[in-house]
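Once you scroll down, you'll see the structures, which are given as structure tokens.
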Structure I
Amino acid sequence: MKIFKISIILTIAALSSLTASLSYGKEYMVVGARPDKLFVIDIKARKVVKSFTIPDSTGPQNIVMSPDGKIAYVVTNSLRSIVGIELEEGKVVFRANLNYKDDERTWNYGFDISPDGSEIYSYDIPTKIYLDRYESIDPRLSVFKTDGGLDAKPSREFPLPRRIHLLITAKSGALYAMGWDFYKIDVQTGKYDVVYPLRHWKKENLSQPDALAFWPSWDNNGIFSTPITYARTDMAEDNMERFRTGLLSFDLKTEKFNLIDFQSAPEILFSSVFHPARKVAFAAYNTLIKIDLVHPHTIKRIDLDHTYYQTDISADGTEVYVAGTTCDIAIYATKDLSRLGQVRLPECPDMGATVVRMIHK
């Protein structure tokens with residue numbers, strides 16, 4: 001009987017391990033490059049496994065993955081179209097041209113997808129075209145159904161504040177937008193509220209902050225983070241320690257914000273990524289730095305051979321990736337920032353400010 005019980009326990013453990021392995025899957029990176037390329041990279045094997053040509057593309061920018069990792073939705077066509085590409089064969093399965101109103105030219109600066117994959121949320125900035133002038137129209141949230149086909153039109157639209165540059169869908173389905181402030185948006189009614197003030201924060205002895213966050217790096221950790229800079233107004237203007245760098249984070253599950261001040265001498269501008277264990281973070285620009293989040297300070301920094309825009313991380317937390325600007329993704333060990341390798345895109349196309357997304361299949 002005892003042997004039988006042990007056998008059952010071992011069988012259950014084996015099945016649990018198999019289930020975990022199947023749910024985790026193999027890890028891939030999806031990235032675009034100018035003028036019209038979309039690449040799928042086996043990041044652990046350090047090689048491009050698929051490449052696709054995006055129709056009518058003048059440079060892919062933001063990329064949003066379907067929840068099952070099968071479709072990449074790409075903003076392209078000079079930010080005026082969203083194109084959905086199925087990643088097995090490269091078939092175009094969705095297209096929304098944002099100039100869907102007469103005499104308007106519209107471009108996108110932020111979009112995301114609902115957790116069930118049924119809707120795309122697009123922050124659109126329209127301009128009305130006259131013979132003798134342009135007229136700036138109020139920005140709007142356009143909601144598209146992902147089954148809308150190759151001529152998708154919005155199912156509903158709502159006005160939104162100006163200067164938004166990133167949309168984030170929480171696990172609950174709530175939509176958040178980062179601009180001069182952080183907003184929470186009801187995607188059914190269009191009602192929005194400020195949930196975390198930035199330009200209008202009233203933090204004691206801190207100046208108005210600055211951040212430029214276009215890069216989503218929450219695929220493997222469930223948390224959005226971005227470098228943010230500000231000054232200590234209670235310190236002398238000739239004291240360089242007054243200029244501070246922090247990490248602003250937003251947990252996609254709990255929908256809580258947090259600000260961690262970790263160093264002076266701002267050196268990272270655009271993107272950061274939390275380790276899945278959330279005790280350390282990484283950020284890059286001309287240097288790659290490792291940040292202690294428990295006792296906030298910069299643990300280590302290394303020089304990079306050129307500027308990179310986006311920082312991302314593997315699901316197991318062992319590798320940190322830096323990408324953007326040129327045609328290579330550099331790979332470093334999270335433990336000590338030692339260089340592990342790189343992936344160069346075929347024919348060296350320019351990634352520019354396109355984003356990196358991580359998927360598992």
Structure II
Amino acid sequence: MRVDLRSDTVTLPTPEMRRAMANAELGDDVYGEDPTVNRLQERVAELLGHEAALFTPSGTMANEIAVKVWTQPGDAILVDAESHILHYELAAPAVIAGVQVETYPIADGVFHLADIESRIRRADDHTPGTRLLCVENTHNRCGGTILPPEVMPDLRALADRHGLRLHLDGARLFNASVALGVSAQAWTRDADSVMVAFSKGLCCPVGSVLAGSAAFIREAHRVRKMLGGGMRQAGVLAAACLVALDTMIDRLAEDHARAKRLAEAIAELPGFSVNLRTVQTNMVYVQTARPAQAVERALAAEGVLCIALDPHRLRLVTHKDIDDAAIEHAIRAFRRVSGILS
């Protein structure tokens with residue numbers, strides 16, 4: 001058995017998605033004429049409580065469009081020290097938007113408003129002014145942890161006090177919504193812009209959606225074209241996303257339950273430790289006594305794929321294509337590797 005726990009991006013589209021893609025009604029989306037894309041954008045905007053939305057090839061592009069729209073070259077943006085924008089977007093804020101990226105501390109998905117506020121800069125002859133605050137939910141490098149929705153009004157108030165825009169990287173926002181049993185709007189209503197991804201736990205082959213005001217999306221459309229993200233008959237892709245909205249969100253709870261089962265079993269093994277408080281959705285981060293790359297290779301030999309993100313930390317991600325049998329296989333593999341390396 002091959003158990004791929006590297007990411008929820010390895011999921012394959014469902015048969016229903018493939019049928020919808022084959023039968024999608026199409027047009028030229030650069031001209032705004034693809035009816036399937038338009039339906040997706042309208043549904044996501046309504047779902048997230050915003051005026052308009054824009055389909056993009058990736059979450060990274062959606063994040064970087066937001067940064068570009070909300071800032072001018074020479075501005076500063078604030079992200080947390082473990083954020084996807086900082087670690088996994090190839091310095092795109094500096095390259096594309098010409099902004100300085102500054103950070104505030106975070107631990108196990110928890111940050112403090114005072115730490116953010118103390119790092120907001122007022123522009124003068126020596127320093128850039130902070131123009132944008134970015135938050136992430138769920139938080140990838142913090143273990144799939146959930147940003148408490150009650151924090152969002154406080155972030156909104158902080159942003160308003162300092163004249164900042166607030167962007168939510170909600171690549172796995174629906175994981176948070178399902179885990180807590182609350183509407184996605186619990187987070188999105190206080191954000192100026194929000195991105196949600198369809199190519200992760202929702203199993204679509206391609207795509208993310210950026211939402212915000214109508215004026216914001218008009219400018220985002222122009223920036224998307226600038227970045228090469230203007231796709232033509234993109235309804236072929238959007239069709240899968242529409243299916244995902246109907247069929248993939250509620251089942252995320254299954255991924256969460258399997259992640260918890262996996263985490264609890266690994267936490268009992270010598271040579272490994274898991275902070276179970278952070279296993280809130282579909283991710284399990286494992287601290288390893290031995291170098292993580294060596295453990296990664298040993299697990300691969302047992303048919304279990306994962307990622308060594310740090311010298312002594314592995315990431316495991318559950319998803320639709322991981323069933324109960326796959327979880328039990330992974331647990332047995334960890335037990336064998338624990339015995340070999342201990």
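Comparison across structures I, II (criterion: distance in nm of label points 7 Å out along Cα→Cβ at positions 237 and 317) gives the highest value for I.
Can you spot which of I, II the value 1.3 was calculated from, given it is distance in nm of label points 7 Å out along Cα→Cβ at positions 141 and 173? Please list the in-between numbers first.
On the way: I: 1.3; II: 2.2.
Label of the originating structure: I.
Between structures I, II, where is relative contact order in percent (Cα under 8 Å, 6 or more apart) highest?
Values: I: 13; II: 25.
Largest value of relative contact order in percent (Cα under 8 Å, 6 or more apart): II.
Taking -2000 as the value of helix-only ellipticity at 222 nm (-39500 (n - 2.57) for each DSSP H run of 4 or more, over all residues; to 500) derived from one of the structures shown (I, II), identify that structure. List each step's numbers first, then the result.
Working: I: -2000; II: -12000.
The value was obtained from structure I.
Upon calculation of distance in nm of label points 7 Å out along Cα→Cβ at positions 109 and 269 from the atomic coordinates, which of the structures I, II produces 2.3? Label of the originating structure: II.
Since every read-out is calculated from the coordinates, none of them should be taken as a lab result. Predicted model only: the values in this text are computed from it and were never measured. Cβ atoms are built from the backbone, for glycine too; each structure is taken alone.
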